[in-house]
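Presented below are the structures under discussion, each in the form of structure tokens.
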Structure 1
Amino acid sequence: MNAFDVLKARGFVQQFTAGAPDLLRSDTPCAFYVGFDPTGDSLHVGHLLPVMAMAHLQRAGHRPIAIVGGGTAMIGDPTGRDTGRSMLTNEQLELNKAGLRSQLSLLLDLSEEQGMLIDNADWLCEWNYLAFLREVGVHFPMGPMLAKASVKERLKTGMSFLEFNYQLLQAYDFLELYRRYGCVLQMGGDDQWGNIVAGVDLIRRVEQVEAHALTFPLLTRSDGKKMGKTASGAVWLSADKLSPYDYFQYWINVDDRDVGKLLRIFTFLPIERIEELEAMTGKQVREAKQVLALEATGIIHGKTEAQKALEGARAAFSGGAAKTAMPQHTVTLPIRVTSVLAESGLCQSTSDARRQIKGGAVRLGDVKITDVNHELAELPEDAVLWRGKKKAVRLVEG
């Protein structure tokens, strides 16, 4: 299949301008870009969707440009927010950008000839404000900008003029990338459609050239909730924020109804193989989930870590491997169970740990913990601490 049909078949396509399909169906390679604001030092599963789409296009011969928005992050995208974003220091931005560079490179070849990673601070921070208004601001009528749903909502709670400028800056990024690298396609989440089309219009007005837009569907679960979130927070790609084992467990525990969709988006398996897995029913769905978890974890953490996570899961849930394959947490005895739950990451805090104990969700091996003041003086032979049926760590004495 051509690049557009690959994206369509895998569920990456939501909206697009009229010329986008022909652009991606052509044998002529094109340069395209996706922007990532470095508001944290790690991407999460929500960010992974556009990166996977970029990887498919690169495999089809197109040239990806990943923009790490050091310039736009100084303002913060107001889309989808009811309050302004916290301002980041230059030091925070540099640390965050370094983290994003390493993660994007897991899936994209960003060597000069194959792809690029660029910081829009390189051009945005050089602008004189009056010059920017004269060259760029003149092309943005106030009516359409104020009519944007995201702007209307933010105006109710107080939108700063700083945030209001964000659309101009993102649109100018597209124009600058066209001028420098011939980039004619911008992609992003469907909530970015207005900002992306603003860039398309700017290029048409300034350069009299047709540029294109394509958006991805917002990732939701079958129950309508946002994908990539758990009770303990975002599903981070960084092993420092979320262990490969817990990342693996996230995919194993997705809703049965979502397995096919997630296999299409978050793996590189052929469509024919995915259709075989989608056809599985009953207990076989567990096998499809295992394939999803192995493939998704392998892409981010490597095949070795993915296999270790599988062995750890078997040890925890079916006794099929050595308990040493499970994630472990070192404790100094004596220690309260509430402290272990919080320190190991099984619970968000000691208060959360107490709630989980009171709710009957905590056990050590096969023994349920019912006393919030329970103290471990020694570790039993089966020293696996559980919170609920799906989260566990093996305790070792340090």
Structure 2
Amino acid sequence: MKLLQFEMTGGASGDMILGALIGLGVDPKRLVQELSSLPVEPFDIEAAPLQGGKIHGLQVAVRLHEHTHHHARHLRDIENIVTDSKLPPAVKESSLKVFRRLGAAEAKVHGTTIDQVHFHEVGALDSIIDIVGSCLGLHLLGVDDVAVGPFPAGRGTIECAHGTFPNPAPATVELLQGFPIVQTDETKELVTPTGAALLTTWRNRERAPDGSRILNTAYSFGHQTLEQRPNLLRAVLMETESDAHSGTCLVIECNVDDTTPELLGSLTRQLMDAGALDAFTTAVQMKKQRPGTLLTVLCESGTRDALVDLIFRESTTFGIREHVTHRTMLARRTVEVTTRYGAIRIKIGRWKGQDVTFAPEMEDCIRRAGEHNAPVRAVYEAAAEAAAPLRR
């Protein structure tokens, strides 16, 4: 398994994260080539070597081929840009999850709905490339897990598209709810909303497990000068031999008997977009012989507050239960198989040195079925048949 650990000495932004991935071996020319399928204006990704004090690293910037008007896009506009591209399905899925998490934070800060949020800085082309390019870079590196250290926080005020705000920006604070921070005396913005959205969406470990082996290290510099620390992000790519890992997570539950199925369906999607590990419903018999629904959400402690807020705002429950539970997860990787309907991803789970679980990615099957006007079951079975040699 490959694990990527981010250490934020000077913070994190979209271009710093993209630079770290390029420093670990992702070819910027390949990024531009694959990202060119996005229906946007032409651009380049420039990665220049930089010496910051005694540390050598990279500084990355997205350059537009010509001056373009700064867009204030809605989430739906950005979703269309991503879904209309020819990027791998896993990259589209990861990118959309980042944008939706960021949209939920912006909506709460500005007292509106996620569909009405205007993305100003994030709606600009360079920020879109930072986010989608970072998700693509993570995919190209074949990273299985992401560990993220404490987030440094500055002080004072910063200037944003909406005006003067406290530092860190309100959307950043919203995204970092439940995650560890380190307070600094820096007056510059250290962690941007884009950086916070990427790292909190990707993060599924607090730290690398004991026994991990370092494969590569990269240092990525930001575009501002700090007073007391270098403005850099370190990324450490590691390998672990574990084919399963154990840990704890939170279980959040509530019973509802007066919420429509449509609202519950919408809520479970929002919970997943906001960082839940899983969200599902179970039919239950409640008091007074009322048929009801048990909503169960699995999450890490860092996303607990945001998910509880969603449940109270989007359902009719008056109370929530929660407890810590232990879980064991198979190591997993994804490979693509070719079928007569097109490429389908296969999720493979590993246990005690053997591949034991092979599952076609259902979203791929549904998409290919729609493209060929075929039954989803037929596509699924074709993918399972194509994956049969992997079992040997």
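Here, each number is a calculation from the coordinates, and none is a lab measurement. Please read all numbers here as calculations on a predicted model, not as lab measurements. Cβ atoms are built from the backbone, for glycine too; each structure is taken alone.
Side notes on the structure shown:
- Each of 1, 2 could give semi-axes √(5λ) of the Cα gyration tensor in Å, but the derived value 33, 27, 23 comes from 2.
- Structures 1, 2 were shown, and distance in nm of label points 7 Å out along Cα→Cβ at positions 264 and 344 at 3.9 was computed from 1.
- Distance in nm of label points 7 Å out along Cα→Cβ at positions 144 and 256 - structure with the largest value, from 1, 2: 1
- Look at volume of the Cα convex hull per residue in Å³, for residues 160-215 alone for each of 1, 2: the largest one is in 2.
- Which entry (1, 2) yields the derived value -13000 for helix-only ellipticity at 222 nm (-39500 (n - 2.57) for each DSSP H run of 4 or more, over all residues; to 500): 1
- Parent structure of the calculated result 18, given that relative contact order in percent (Cα under 8 Å, 6 or more apart) is the read-out and 1, 2 the choices: 2
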